[in-house]
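Only the coordinates and a few stated rules stand behind these numbers; no lab work does. None of the values given here were measured: they were computed from a predicted structure. Cβ atoms are built from the backbone, for glycine too; each structure is taken alone.
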Structure I
Amino acid sequence: MASMRDIKRRKGSIQSTQQITKAMKLVSTVKLQRAKTRADAAKEYFKCMYDTIQSMLAKTGVCNSPYLNKNDSTKKAIIVITSNRGLAGGYNSNIVKLIQANIPKEEAKCIIIGKKGRDGLTRAGYDILSDHSEMIDEPQYPDAKMLCEEVLKEYTDGNVGEIYIAYTEFKNTVTHIPTLKKLLPVENEGTVTEAKESTGPEAIMNFEPEDEEALNLIIPKYVSSMIYGGLVQSSASENGARMQAMDSATSNAEEMIDKLSLQYNRARQSSITQELTEIVAGAEAIS
């Protein structure tokens, strides 16, 4: 059995750790509320942008836009959104595993947002095209627009044939879903016109300028919106995951402190019993 001094020292160390995890949980809770507000406020805009693109594609038919036709490159650009800090459970590793399970490293060119994702993919042998880890600390739409311009240039230059975004979708405080979504070439999923029941004649969609030019103008905005949506969703998910991880760590520390307190009391009782036994034995020897 460990000595009373060792038990007391270990208990003090765990109590100090518990204070840190409590503080980190409170910080993550405050950040989560702010990030969740931003994610909820932006969600409807991204949904509307996606539905608009699908509606346009459903009604334009064949179009020669470069954003709709796959080029000859076999490379895939992946915008990877993770965090710059750990202590968030499986938040970062889940994104790395998702990419490894779906896209071979020979085909991937990664655009990194988040140091943890960069480190994980580098160890796995993935090619890192660029690193913009600072974006995830305070996601802004101009950052997403700049990133969109970079990745679209890679696509239009023929360096990559497909563009994906890997991020963590925020459902609620305890549910965060690692997601890999294809951005380009844009595919018509038919979700708008097929999902709605016909309730009467539909208006003919006319474009000014022509449909191809209109799509070429709106698709970059769509890509920027999807990137920004991934950033704010991932930011909320990161803080939610860290809050859960720190809450679990605090609870585990409490359990360990209770066990050590019990061990300390037993050791103390054993020490007192031994001292009493020695005193009684000494008294009997004298008498």
Structure II
Amino acid sequence: MAMISAKQEGWKIKLLRGSFLTTAIIFVLFPLYWMVITSFKTEGELFADKQTFFPENFTFQYYLDPVEGIFSPNNPFMQFFLNSTIVAFVSTLLCLTIGSFSAYSLARFKMKGKRNERLSFIILTARMLPPIVIVVPLYLIMQKLGLLNTLWAMLIVYTGFNLPFVVWMLKAFFEEIPDSLEESAMMDGSSRFMAFVKIVLPLALPGLVATSIFTIILTWNEFLFAMFLLNNTDVMTLPAGISTFITQYKTNWGALTAAASMSILPVLIFSFLVQKHLVKGMTMGAVKG
């Protein structure tokens, strides 16, 4: 009887857990689902009194139409997409290059007292600041430098803003790699730099991949800086560019949802391709000792 009662109790817990997980998944994914199906609805369905959970008249109008479609020559969506791709990947590459050296220094070269921890905290405080606090000073700085409405401004801002986050993450990954591996390489005649490049970086690859994904997502989705620093559609990134579909007189919901649906694909595809390294990276710094 006790065994049957325990099995029933376990079954109830599993059912309850499954119900919570299912509810959470639906709650998170439903807005995305609604956005995607809206992009395939006709204009009549978009503004109908009774909304449907699946398009009655499936259409690619807002994707392929020569005039209104986001892939039409007259639509700036592809320029927004290209700008975001350049900014996200170049900024991530700069963050990983600079951040890996900084994180390695903090992980390997210990200073007296708790200066390493204090320095790490000071670096991280830059990431704790709300973006709205520094957007006006950044605007004035870029104005003085003549970098407003340029991709250079976004590269500088995103690299500087994401670098503390990259250093903080990579430091934990480098600390998990034993010092003895580098010491053995240096005893065999390798320099510390070569030991770092040939031994530490390959071992920290899962952590680098996980950090790069988070950095790309943060850069790809960033809206506030792009909105303030970019006013020219030729250099706008996707979040700021998509907002131009909302005007004073009309909101083009079809093109808006089509552009938003396409904008999530690159990050999903990239995450899917590197998911093996992502899972390793998420658990790499979880256990110490």
Structure III
Amino acid sequence: MAKKTNAKVPAGSVYMNLLTDFGFKKIFSDTELLIDFLRSLTGVRIKEVHYQPTEHLGDFETERKAVFDLLCTNEEGEYFLVEMQKAPQDYFADRALFYTSYMIRNQAPKTGFWNFELKAVYFVGILDFALRETALDKEVIEKASLINERTHKPFSDKLKFVYIQLPHFTKEIKDLETNADSWLYCLKNMDKFNSKPPEVQGRIFERLFNISRKDKLTQKDMETYNKSILEYNDVRNVADYAKRIGREDGIQEALTNLAIKCARKGMNIIEIADLTDLPIEQVKEILKKMN
């Protein structure tokens, strides 16, 4: 049996921040929670999920590597790539397209006949910011897919993008109507509760609140979570600083400074890229300039 932490939990902080790397991975390593979340936010019927490796390499050593936050398939073999992004990033839509291309290309068998029939690939982005392209629309969930420009009807149902813009979700707890509403409210506010509010109903949310309790973490997990909180706050401070100085390149400049700070603390390239959401190649270039 895992040893529980003896750390005192501050008042109003009984539950984890689910937007930290640790909180995100903790709740979505539970298949019931992941299935319900994906059903609620994508509308896809899912009975079961199978976790897949999150690191993918190209066919050649010179090709760029992709490291996903979470990748799974359902019982139909459809892919669900879930990414949590804490700070704005240039070309984020391009990054989503690049990542999904791995899942499309990897479906081709190495040998033998193939008729090119594909399984659907879904990219689900949980964004702690608003996309520049839709910032003025205030839509919480933006969905994109391949359509015929003339008829505006679907061209293919094999590639779909779901962007969840948490800053645009402003409902109060009394206004929650759907399962998706409850999920988004919990993602934004879990670490502010000291008990499960009665307005958030259902067995799945009983499970979510139970798994999210900090007093059920082991001592080692609590230490990892606390580190994750510090990293999350660093990234949020970067984004807030960039907004204050009011420059288009402010976020990238601040993230570069954060990457350097992390390197000086002894973090490796993968850890820095994961924390800052910068591409691994960009982190390598930043670190080269330090030497």
At a computed 6.6 (distance in nm of label points 7 Å out along Cα→Cβ at positions 110 and 254), which of I, II, III: II
Which entry (I, II, III) yields the derived value 32 for relative contact order in percent (Cα under 8 Å, 6 or more apart): I
Structure responsible for 1.28, with Cα Rg over 2.2 N^0.38 Å calculated and labels I, II, III on offer: II
Ranking I, II, III by mean count of other Cβ atoms within 10 Å over residues 14-21, the structure that comes out highest: III
